[in-house]
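Chemist: What follows are several structures.
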Structure P
Amino acid sequence: MRVLVVEDETKLARLLARGLSEEGHVADVAGRGEDALWMAKAAPYDAIILDVMLPGLDGFATCRELRANEVWAPVLFLTARDEVEDRVRGLDTGGDDYLVKPFSFAELLARLRALVRRTPGERPTELVVGDLRLDPAAHRAWRGEVEVDLSAKEFALLHLFMRRAGETLSRQRLLDGVWDMAFDGRSNVVDVYIRYLREKIDRPFGRHSLETIRGVGYRLRGDT
């Protein structure tokens, strides 16, 4: 899951980004609503965590502008403003959920997972493609009855492939989904991690589910 954190309190923004990273997700940080607008249009985020009290454009105005610019990633407002009117306003400007500070990080993660499952259509709590199974909440994956031990990046890559099973994903799409904006896209890191993933989900089981589409990218077969 790739998340945009829009928070002007530097310490909290770093804590959120670090916590998401430790859970195997990718987090980019914006300190202003204006920055969030161009970043959200430049990268395919799975969710956006949005503070309300921001310098410049506040969170409500930022969310309204995101929707006006056809950015449909689910928005979770994270703010100290807990009045009913604020919650209503946040949802009416295009937000999808509202969490009040102080908050539990475990609850924040659960809410993000729920938002991603609902967008753009209903998604189950576990992903299943053929005999591959992945549990995003528990960070566990299986081939049949055998649990597969994956690193955080390998897990994130498999998660993206399973959510887009049957689709051919370009190297750039994989970079956008699994690595943050600070990463040097000229690296061959995607090919390296594809190889790592094949060594864990395919070769030990005599499978060839992760296909190379020459000149385009990679695809996880839908009948793996």
Structure Q
Amino acid sequence: MDFLLKCVMKFLIIDTNKKYSKQIQSYFQLKDIAIDEENSYDNILDNQKHINLNNYDAFIFSISYTDASSLDILDYMKLINLDTPVILIDYDNSIELCSKGFSRGAEDYLHTPFDIKELELRVMKSVRKKVSQQDEIQLPNDYSYMYSDNVVSHRHLGIDLTKKQKALLYLFMTHKNSMVTYEMIQDSVYDGKFFTNNAIATHIRDIKKKIKGIPIKAVKGEGYILKI
């Protein structure tokens, strides 16, 4: 099975026309990929909604002449230095709109109508591209992490990690230098199920024993940060 599909992945779709969102949700859920749906771009900028864009591995945004708000979200992502890939669904088959999207950082686009399998191929290609740009991450004390295998090695010898430890480490590496909240851990590592903060602390303590000097820092009441 594809490594990326084995990892806990999560996408966000905002389809203001609501023509494809349910089909896309159903399709990716069958692939064991979580996909959230928002009805409005305004929700992203609404502080009351508490939508953490760092929770997602890719975004699928619709764009049209009647609602080009996705361009504002791309500008906002630049402002907060978020480089998560964005795939645009173009309802007007407009090169002008897509050019504007590319100039603001969109990764790819699809004209409607389209086959959802093609969307999957484009999204996964974008996620792979982001991962492959930094496939090997150097850690302190001669440890290294490989995205493509989700493994840690020390001087070329593999480090044995449990399933939960691997899932946590992938989450930290994917969001290195950014806050990994307890909510993100719940969604990505525990499939939305309840867990205690002490359970996470125990897993991280064990990770630190196996990977000497890994700079995972606790932020009281919020989560953790891996500073590299």
Structure R
Amino acid sequence: MRGRFITFEGGEGAGKSTQIRLLAKRLEKARLRALVTREPGGSPGAEAIRSALLAGIGKLIGGADAEALLFAAARDDHVRTLIEPALTRGEWVLCDRFYDSTRAYQGKLGAVSLGLLDALQQVTIGDMKPDLTVILDIPVEIGLARAAVRRGSDTPDRFESEAIDFHRGLREVFRQIAVDEPERCVLIDANAEPEEVADRVWQAVRLRLLEPARAGAKTA
């Protein structure tokens, strides 16, 4: 049986990595093998591109269009070498960001044309979509404060260093994605204790993926 693909989206400091870790533990308790990965990155080739992206090379050499191309190259390697093989093996894949982030950061806010984004998406993933996308929603000021604590004395990366208006726009873009694609996306209030947010995530996974699968197995 093919595995399930769940992506996590949201602004800086929304708690994606924490919630992915907690969901992976719950899936493992349910005897479902979970692979945790991230974008940009996840595979050796994509991780090399990640370093360049977060250092700001895309913005330096050509702006948002260049960033979109670099993200596409990283995603192509990631999907081919890690995500698709894991799903074929029957594993659940939990990914910190996927193409929604490209459409939000480089598309809506970076003004990369929809035509270019559609073409890049077709080349890199074709018709493959996440089975579920969890969008963690949190007030921008709280998210950035969390990100600053997490970062400590390190320099903010390419995206963390954007002005607060950028991050406010980003939040609205993600919220709109949830409205536009309710069959794929679930919007979850992440302004709560991690365990409470994890319960909300688990409920969405259970209702949308686990229970329908069990019902299908009974009628097969």
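Chemist: With distance in nm of label points 7 Å out along Cα→Cβ at positions 52 and 140 as the yardstick, tell me which of P, Q, R scores highest. Please list the in-between numbers first.
Modeler: Working: P: 3.9; Q: 2.4; R: 3.0.
Top value of distance in nm of label points 7 Å out along Cα→Cβ at positions 52 and 140, among P, Q, R, belongs to structure P.
Chemist: Assuming 17.6 is mean count of other Cβ atoms within 10 Å over residues 76-83 as calculated from a single structure, say which of P, Q, R it is. Present the calculation step by step, with values, prior to reporting the outcome.
Modeler: Values: P: 17.6; Q: 12.4; R: 20.1.
This value belongs to structure P.
Bear in mind that the values in this text are calculations on the coordinates, not laboratory data. This is a predicted model, so every value here is computed, not measured. Cβ atoms are built from the backbone, for glycine too; each structure is taken alone.
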